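Take a look at these structures.
Values in this text are rule-based calculations from the coordinates and carry no lab data. Treat the numbers as computed from the prediction; the structure is a model and nothing was measured. Cβ atoms are built from the backbone, for glycine too; each structure is taken alone.
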Structure P
């Protein structure tokens with residue numbers, strides 16, 4: 001019989017895995033990668049111990065040469081992991097057989113969590129490298145959008161109501177500034193997160209006597225990881241920080257996604273995701289063009305935030321070895337990385353080819369008939385009649401314009417108190433949204449100049 005697709009989650013689904021993740025990130029956290037990293041740490045440990053005179057050098061060489069992850073009996077490994085509860089003992093037993101006489105020195109002085117934690121950090125380092133590259137690419141895309149649409153007026157909205165004019169470049173520059181900060185956060189968290197773990201059964205390195213710190217240092221240097229100041233078997237703040245960073249990152253992607261989805265709605269029609277035939281199509285409504293990438297970004301951001309909460313909960317661990325919170329990390333960390341990679345992939349696609357309708361933006365900006373710049377008129381009148389009186393006059397003019405479907409300019413001109421002090425040309429200038437962009441274009445320049453890309 002043919003082998004039918006059998007995955008049960010969107011992360012590995014035959015149908016959805018490329019919507020919610022990417023192949024490179026799935027590979028980083030795959031079962032085979034995890035086993036390879038466990039073996040890599042065991043080999044590095046043997047080399048470190050040989051360098052420190054704890055085990056014979058020839059034993060370390062044999063362990064490095066003979067260990068072959070591809071030759072493991074994976075069915076046996078799975079069955080024994082079900083029994084033991086952890087994969088390290090079953091893995092070590094097979095490595096011992098592969099390494100023959102040198103096998104007696106495999107896993108010398110280590111505990112299961114030492115190997116799994118350090119291997120996880122290696123995976124996270126690889127995952128953060130992918131994310132760092134994606135952030136860099138996305139920052140470049142957002143910088144291009146900000147430059148291109150620096151002076152393109154559109155309605156700025158607060159509480160989903162038109163508030164004041166902005167530019168589309170101003171909007172994308174705000175998005176860009178978020179990712180500039182994320183790039184900075186990523187650099188700052190690396191020294192706290194990318195730290196090795198080697199401490200023995202209760203974290204005291206007792207089994208290695210006075211060689212413990214030397215081996216720990218040598219192991220971390222062998223793997224290119226930071227050296228821990230203290231054992232972090234139950235101090236999981238670094239891992240929680242990493243996942244909460246991913247939650248911040250995908251939260252920003254979710255904000256962008258929400259903006260795009262609303263702006264792509266029929267009534268706004270200001271931006272669209274790149275056109276790909278059939279993408280976003282409806283099974284019943286041929287006219288539909290759904291914002292698929294934005295929807296996936298938003299969904300991923302919600303899921304990663306849930307995992308961020310789980311990681312915070314998992315920081316509450318008992319005594320010197322946890323009785324369950326550690327296992328919660330096995331779910332939260334890989335899934336958060338895969339979902340983040342998927343959201344970044346969707347963002348790069350959507351934003352790099354984003355279709356921006358400047359004419360529609362201008363049209364939407366004009367639907368209030370000048371009311372969107374009532375503040376500008378008030379500030380223009382204030383030197384003539386005083387700030388509070390100007391507020392009252394413009395407020396009455398706005399009501400007149402709304403009640404009679406008039407432009408704000410016509411409503412103001414109909415007020416003798418206004419027309420006696422300000423000519424029609426000045427009123428037209430004050431009520432033109434394009435003349436009340438504030439420092440929006442200059443803020444774009446400031447964002448673009450603030451961080452090297």
Structure Q
């Protein structure tokens with residue numbers, strides 16, 4: 001491995017930084033495999049092309065692959081084909097307690113979030129499981145296709161979330177038991193925080209009414225609280241009517257459709273169609289492909305009224321039309337209208353911009369919400385675009401909508417994903433059983 005620090009590494013550079021030079025170095029590599037791949041990079045690209053056809057899935061896999069490839073190349077000094085059970089176990093520990101080598105790490109490549117001092121922060125248990133599942137899937141594919149003679153993942157047990165190296169334990173001054181206890185307490189904390197990523201009925205009603213409240217001046221800062229240029233609190237001019245209408249549409253449409261921000265960023269107007277007396281949004285989202293066809297999401301009146309107002313602000317007709325194949329649902333702001341010129345809608349925005357625009361509004365509203373309920377202000381300060389999807393799922397559960405219907409509206413492939421929104425109902429059902437026993441004990445005759 002070179003002692004010189006590398007530039008920001010692409011996946012190709014990371015994988016080629018430890019080229020297989022001999023059968024002894026290659027470990028389980030099988031020559032003449034059915035993939036027709038002659039290198040780790042070729043094999044990985046075949047896996048991506050066959051298992052990550054959805055662009056968002058591909059982006060997620062690439063993130064995990066770059067992190068794993070950098071770990072193997074710069075911390076273990078091996079190719080992917082040469083990975084052993086010990087390497088994979090060490091990778092699991094690294095995800096929890098990451099560190100970088102003294103030399104050779106690619107400049108600018110930051111695979112983890114950092115704290116105020118610039119130190120890498122370990123992943124949450126959920127993120128570690130996603131990383132582990134992605135790399136496990138890769139090795140299973142390479143083994144089944146004959147690129148690898150053996151799959152080291154088959155020798156690993158299920159990820160527990162308590163993995164850590166002996167060196168890291170010594171550095172932290174912890175025993176295995178103490179570290180396990182620490183991780184279990186953190187898992188409870190993470191679970192509690194995860195359940196809080198939704199607006200209560202009361203806060204959601206307040207937030208909708210705040211859109212038209214007299215105190216809402218729409219003088220919203222162009223920055224958010226985590227910006228580092230010191231401009232977060234600076235006042236700005238009131239938003240234009242079109243921008244206000246767009247925010248209203250993003251907010252109410254995202255909630256009604258339980259949309260992911262990437263789905264909304266890609267959506268075009270022709271995907272919103274009448275179905276009897278209802279409006280339906282057709283979307284090919286996460287876990288689906290063009291061959292599967294679109295899911296159908298029923299929209300409510302609030303979402304459609306907001307969409308109508310936004311369309312009129314953009315110079316469009318009141319309702320979506322079947323020929324609007326190239327007209328984005330959420331667009332960049334229209335160029336300023338010139339004399340005797342028609343208003344022209346802009347191009348589509350990115351998923352990141354949708355999230356940023358919502359966060360600007362949430363942080364602006366948080367100040368006013370806190371005067372009603374301090375907890376509301378805290379929630380809005382933490383909120384992001386995905387909170388609207390979680391809020392919709394939580395409200396379906398609290399409204400006693402069936403699990404199957406909620407899964408259909410949120411487009412979950414696995415009902416277990418949907419069931420997390422029903423935790424309060426399940427707690428209530430268990431509580432009824434507890435109450436029944438308590439009542440029986442009180443009624444039992446004294447002996």
Structure R
């Protein structure tokens with residue numbers, strides 16, 4: 001009995017000792033489904049690393065961006081690991097705000113990262129953030145509603161077809177909206193959708209001298225088309241809907257079509273989460289009148305370490321785990337291959353198990369590879385955002401103006417004029433052209 005008590009005391013002392021010396025990593029992350037899933041699977045990491053504890057700060061997308069930007073710019077040190085996107089990585093790396101990831105381990109296989117994503121998360125040849133998942137844009141639709149309406153989705157749809165189909169598919173009596181698109185204000189919310197739409201319409205944010213282009217006809221066509229389409233066939237209260245809200249609407253059977261991030265494909269086709277999983281189908285994003293320019297976006301949510309971190313070694317261990325081949329296999333084992341984080345590794349798209357489980361896989365990869373290959377040539381990547389330090393503030397401000405046009409609080413013409421004025425002021429203040 002004495003030996004048993006002594007053993008128990010020693011064991012308890014060992015646990016207390018481990019807890020006392022454990023390093024706690026505070027991780028700021030977005031409230032997307034893949035990130036929530038990661039949090040549920042972290043026992044796999046902590047069992048292998050009992051000296052590291054994890055504390056999560058999970059935030060809505062707009063709030064996350066604001067908090068991590070303030071934290072890193074002021075060197076507040078609130079977070080040890082940041083969830084940031086391909087917009088922030090090159091800008092913050094140039095500012096010296098991020099640590100390069102140079103000790104991800106011999107099994108990490110950096111060469112396996114898809115080149116477009118690796119380039120987007122690197123600066124001067126160094127990886128500054130590890131991609132957790134990556135995406136382009138994709139058209140998700142209800143094949144049962146199309147069949148009922150006598151419609152056939154073209155292999156390469158254009159916006160004229162989408163607009164016509166959305167109006168025919170709208171069934172207000174049964175709470176079915178012909179189309180769902182982002183309306184929530186924010187550079188990464190409604191402006192992601194609108195900039196992608198604008199790209200396909202041939203509109204640009206800036207000319208070669210960084211002069212804003214909202215006074216051009218192409219932007220009037222873009223915003224006018226969007227506002228009228230959402231009024232005719234979109235959900236009520238669309239100005240409050242971002243990615244997560246539209247995902248929920250589609251999963252609940254309230255959207256006949258939804259054009260958004262390709263990462264959503266696994267969630268709308270998962271019967272555990274979606275009431276229309278067996279009715280969901282996928283197509284490439286639309287172009288304008290057969291131009292071939294689909295405005296494909298390119299994005300990755302990544303994990304990065306702020307410069308000056310005193311927990312860099314532990315943070316890099318966690319990042320290596322969360323973005324590894326091992327983690328992909330762990331998700332496949334627990335949730336099925338269709339639900340693994342997409343878009344980051346070449347080997348995933350060579351894995352027949354994944355290709356068989358995810359009918360949207362090849363379409364997603366092709367869209368990512370095609371991102372930025374539109375006919376419009378610009379001095380910045382032709383994606384759903386502009387990599388400029390000023391863009392975050394300007395994109396948010398323009399997003400607010402365009403959201404007001406969606407609610408009817410201002411006209412399309414007035415919104416475009418306001419967007420032109422405020423963007424001109426911001427760019428002049430920042431010293432453009434440089």
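Ranked by relative contact order in percent (Cα under 8 Å, 6 or more apart), which of P, Q, R sits at the highest value?
R
Supply the structure label, taken from P, Q, R, corresponding to helix-only ellipticity at 222 nm (-39500 (n - 2.57) for each DSSP H run of 4 or more, over all residues; to 500) with the calculated value -20500.
It traces back to P.
Looking at structures P, Q, R, which one was log10 I(q)/I(0) by the Debye sum over Cα atoms at q = 0.05, 0.09, 0.11 Å⁻¹ calculated from, given that it came out as -0.19, -0.58, -0.85?
Considering all the candidates, the number was obtained from R.
2.6 is what came out when distance in nm of label points 7 Å out along Cα→Cβ at positions 160 and 304 was calculated for one structure; which of P, Q, R is it?
Of the structures listed, the value fits P.
Quick check on the output: 1, 5, 8, 10, 12, 13, 12, 13, 10, 8, 5, 3, 1, 0 is P(r) over Cα pairs in 5 Å bins from 0, in percent, for residues 112-295 alone, derived from one of P, Q, R. Which one produced it?
Of the options listed, only Q reproduces it.
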